[in-house]
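Readers should treat all values here as calculations from the given coordinates under stated rules, not as data from a laboratory. Everything numeric here is computed off the predicted structure, so don't read it as measured data. Cβ atoms are built from the backbone, for glycine too; each structure is taken alone.
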Structure P
Amino acid sequence: MKRLSPWRRPIFAKRILEVGGGHDPYAGVTHSVDKFPQDNTQRAGDMVRVSGVKFMEGDLEAIPYADEPKFDFIYVSHVLEHVHNPQKAVAEINRVAHRGYLETPSPLREQIICSFPYENIIDFHTLFCWSGYAANQMHVIRKSEKTVGNFCACENGKTAKRLFDLRRQKNLDVEGPMPGRSKTTHLYFKGKIELLEHEDFAAACGAGFCGYREVRYIRKRLIPPFYLLSGRSRKLKAFLTQG
């Protein structure tokens, strides 16, 4: 079972909800909700039902709990990118919980692993999601033929495009040597989440909310001391500098 870092855990929370814990739930949860308890199509294994946790079948866009009493904490890990109505999903999180933790793949990782050309029939991730610009703020872009393979013109966007091209054109495993923090986005929130939806990555970057912000962790790994100490960093740099 998963756990947050000790200083991030809701140690004193009494009612803790997890939505979409699936095959790898968080420890310490008191209530859980899952949309597909018998269907593994959108997860990597059978759903884990933890003894003592109250389970209800339901959806992040319609959490089957009343407004009050609110949960002290909510986990939503690798679920938001699956929804079709992100505004409704975030409104539901705000409705049922005082604070919590959201985790999604980073837009860069989504670009690398998603179908290309984009086919929404086989790609059950519907959104690019990221955080990190302000407290309680989440950003999304809808996946489409326009946004898959789309990159902004800043340095992070250029690096992301280079990695995308290496994966698509040369079939290189660029994801393997990428640092973990470049693959995932995290939001620890208290109070209401603000959701900002953007048309594409150029528009988001132009508004000051670059969707490839996590690429900065890759760029840091390409300079000393990381480059000198890490074989993965050297491999990543070799990918990025090859013709």
Structure Q
Amino acid sequence: MNPPPNVILVTGASKGIGAATARLAAHAGDLVIVNYHSDDAAAADVVAECDEQRGRAFAHRADVADEQAVAAMFDAAEQRFGPVDVLVNNAGILQQQMPMVDMTTDRWREVFETNVIGAFVCAREAVRRMSTRFGGSGGSIVNVSSAASYLGSPGEYVDYAASKAALDTMTIGLGKEVATDGIRVNGVRPGIIHTGIHASGGEPDRIDRVAPSIPMKRGGEPDEVARTILWLASDEASYITATMVNVSGGR
């Protein structure tokens, strides 16, 4: 008898790594909530691709840093599919490349609002619902960090790197905190991946420039990160928590 499908909520799932994760989860037969911030058309495309791959999915627009919106998103997921089994905290933003000396406090606040506060709000809501201590049945949280968290992104994105380092620390601390509540919390740190995030930072061809410095001499694909995310979320990783996995080609 096949196990029941997981209910997976992926934030920032309208593009890039989030979209790849949603598609692969649907291909495996899971039920997917495609969270997105503003691009209705892109989210609808991901849902359509999920449905084509035998999964069931729906899109839910919500700002992950808005506590009420996040609670409503979890409620909508539960009403449609049942309790969320897996949260993938993927939503994140990147600003234009520049040295830290030229950055503003407003820029830092905006980056941290989404990349750190948003991840915290979603994780907190998931724990409140998943924890066996609160009557839940357990679950898994996977936070999408970045190799920038240990490389620092000098001259480019020190603010982004700092936000991802904060996410790493939250992953480890929360993973240890809820280890006896039936919840595993892990993170992935993608390196240079073929997504549109580089264009949003002002350098669409950044992968070509950086690839020679990567031991594997190439950028990664979103599916390569997504497969790691879904493995960490699965029972195959049942004894892994409070752990970060680098998906960076050795960088």
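Comparing P, Q, where is FRET efficiency 1/(1 + (r/R0)^6) of positions 121 and 233 (r between Cβ atoms, R0 = 30 Å, to 0.05) highest?
Numbers: P: 0.20; Q: 0.95.
Structure Q comes out on top.
Could you tell me which structure in P, Q was used to calculate FRET efficiency 1/(1 + (r/R0)^6) of positions 41 and 129 (r between Cβ atoms, R0 = 35 Å, to 0.05) as 0.95?
Values: P: 0.95; Q: 0.70.
Corresponding structure: P.
Check the numbers for percent of Cα pairs over 19 Å apart, for residues 73-144 alone across P, Q and tell me which is largest.
Details: P: 33; Q: 46.
Between P, Q, the highest calculated value is found for Q.
Given a computed value of -12500 for helix-only ellipticity at 222 nm (-39500 (n - 2.57) for each DSSP H run of 4 or more, over all residues; to 500), which structure among P, Q does it belong to? Let's see the in-between values first.
Details: P: -7000; Q: -12500.
The read-out was computed on structure Q.
Given a computed value of 1, 7, 14, 19, 21, 17, 12, 6, 3, 1, 0, 0 for P(r) over Cα pairs in 5 Å bins from 0, in percent, which structure among P, Q does it belong to?
Working: P: 1, 6, 13, 17, 18, 16, 13, 9, 5, 2, 0, 0; Q: 1, 7, 14, 19, 21, 17, 12, 6, 3, 1, 0, 0.
Derived from the structure labelled Q.
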